[in-house]
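The following blocks contain the structures, represented as structure tokens.
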Structure 1
Amino acid sequence: MRFLYGTNPVIEALRAHPGDIKRVLIERGRDGRRSAGGDKIAEAAKLLGVRVEDAPFGDLTRRTQGGVHQGVGAELNDLAYAELPDLIDAAKNAGRPAFLLLLDGVTDPQNLGALVRSAYALGADGVVLPKDRSAGMTPAASKAAAGALEHCPIARVTNLSRAVDELKEAGVWTVALAAEGDRELSEIDLTSPIALVMGSEGSGVRKLVREHCDHVARIPMAGNLGSLNVSAAGAIALYEVVRQRG
């Protein structure tokens, strides 16, 4: 069972798949009152036939380990992961070049959630994660995604290098992002079917995965910083695809 917290994630879960929600939890304040957001979500849940229960004061804070829950939580079925071919087919069926984001070793749930949010907001067809060496879709990741997780398809693969090869066979070009990339990202044609590959903050995209990619590109840096946070770099790279496609 999955647990969500925060106003936006719970609202988007109600919009996207209310049938998967087991119950919505609304925490009352010390004065015994619900927040305005809590009342709004409780009303929406009841209209959709989703069970609403009051949570004791402090219960959501305990369950979220101090996360900003805004007095709202929800229990729902586990996330249904997509298969990589499904993401490729979905783009083809929509009549547009595939646009995917692959994440190699992103272990911080805040970064993972932020990247899913950017991917969905900028029109990516989905996000691909390795089953190992990756943060899971935890409540913290869902909160950082601000509801995007309920709409953006997520695929998990056993071997990311093999996934890159599978994408090549399907006609999708792969671009790994690295500070030492030999070309700037803007110099690469991103209007064709494309998959961006982002790595962890500590070690970046692994050497083996990088060797399987068609290009290794960098984001130009004007200041003295060596690199950007992976979620910031991901947002810039995703936007460059959108910019080139016009």
Structure 2
Amino acid sequence: MNWMYDILEIKGVYRRRRIREWLAGHRYCQALWYLAFFLPAFFLTERMVTPKYIISCPLDAAIPFHETFIVLYLFWFVLLPASWLYTAVVSKEDFQDLCLIMFGGMTVAIISYWLWPNGVDLRPGIVGDGICGRLVSWIHAMDTPGNVCPSIHVSSSLSVAVVACRSRAWKGKIWQKLGVCLAVCGICLSTMFLKQHSVVDVFCGALVTALLAVPVYGLPWRRWLRGSRMEFFL
């Protein structure tokens, strides 16, 4: 049986070597280390920043609560890692653009929450007791109604849609782009139908993404990074 362990060990060493070689050739993937900053910053903000300003607008009252939108809301947790993985493998340029727009939006949001503590008071007192209802209750328990404007859920989702539509790797792939855009629209709608966010939060999240996309696609930032400490991102 020892020979089987030897074979498995050899395969493991080979697999780890291949991974190291891939990472060495794709140094720009180090941009994902941003999450080591964002996740602690977000959870710290959730616990330390108390909302002082309640966000609302007349349109919020016109949008009914629908617990079934939790499916689209939770799809966000699939969309983000899938977009990172796909662009990292398929298109370096798309990965770079995605990280700049998405992570830039997350940073703007965190700073906004500290400078302008805000929240919503839209959640229904009672939700259903089915699967969707229990998922909504779980989200309510995990995610406070504070720190909502601009919406990270919206801004990060829209960054995926922007990159998909501008992607050179997806040139001519109309159906794929349409599918991503529809999924992103569903996620954005879910934040309002679940009463997690106000229409104002959604609008501001979309605005942040739009304002960040302009310099990312309009300025020669790749040329500026050459020769700097951030050159690894290229």
Structure 3
Amino acid sequence: MSSSMVHRHRDVQGGSARAAVFGVSDGLVSNVALILGFAGASTDPSLVRLAGITGLLAGAISMASGEYVSLKAQAELVERELEIERVSIRENPEMETKELASIYRERGLDPEQAERVAAEFMADPEVALDVHAREELGVDPTQLGDPVRAAFTSFAFFALGAFIPLVPWLVGRDTAAIWASIGLGVGTAALVGVVLARLTERPAWRMVLRQTVVACGACGSTYLIGSLLGASVS
């Protein structure tokens, strides 16, 4: 086979790539919104810095724990179903063979071919389990994801995204820091859009536009709300 015809697929089930991309995006949008909300309500840069740092830590911990719990629960559910399937293959091989043959008939094989293919797969219990998992459950039992790795990835990338709009407030204050946070937030959102476009092979302009619109909407709405709340309290 020509090397030009060989193609490789990315691991889209493992969880870490998703945790990285969405972690940095969520961290960026949520913290730039929080920072600008506080900036609109108060002119005290120490309060804005405290809000940004708190938002970074709370959000990163929340994202990591949520990623761990969701992937762990998903893996446990799949493992439970695999165990049920493993017992059934051991105790009711004829029924499982008929079930697999039925699936292949529905996919277009004639009855004789379907039964032959099903019988060949059922000859090895581990192969049979793998095939049943893919055909019945729609999962790859070797690609259940690593909850711990996904949690650490989510924490790190959320913290990275949340740190970016906080940088101006570590070295500046007032209007300059506000505009710098907005610029960094929108610029990073556009960069995330470019990365998503490369990963999904979608038009870059569309992904960049989507990410920047979300970031600008978060910046504008929270700053406005913060300004209104700050004015009402003062």
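Nothing in this text is a laboratory measurement; each read-out follows from the coordinates by a stated rule. Bear in mind the structure is a predicted one, so any value in this text is a computation, not a measurement.
Starting from the value 39: which structure in 1, 2, 3 was relative contact order in percent (Cα under 8 Å, 6 or more apart) calculated from?
It was calculated from structure 3.
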Can you tell which of 1, 2, 3 yields -23000 when helix-only ellipticity at 222 nm (-39500 (n - 2.57) for each DSSP H run of 4 or more, over all residues; to 500) is derived from it? 2
Out of 1, 2, 3, choose the structure whose coordinates give Kirkwood radius over Cα pairs in Å equal to 19.0 when calculated. 1
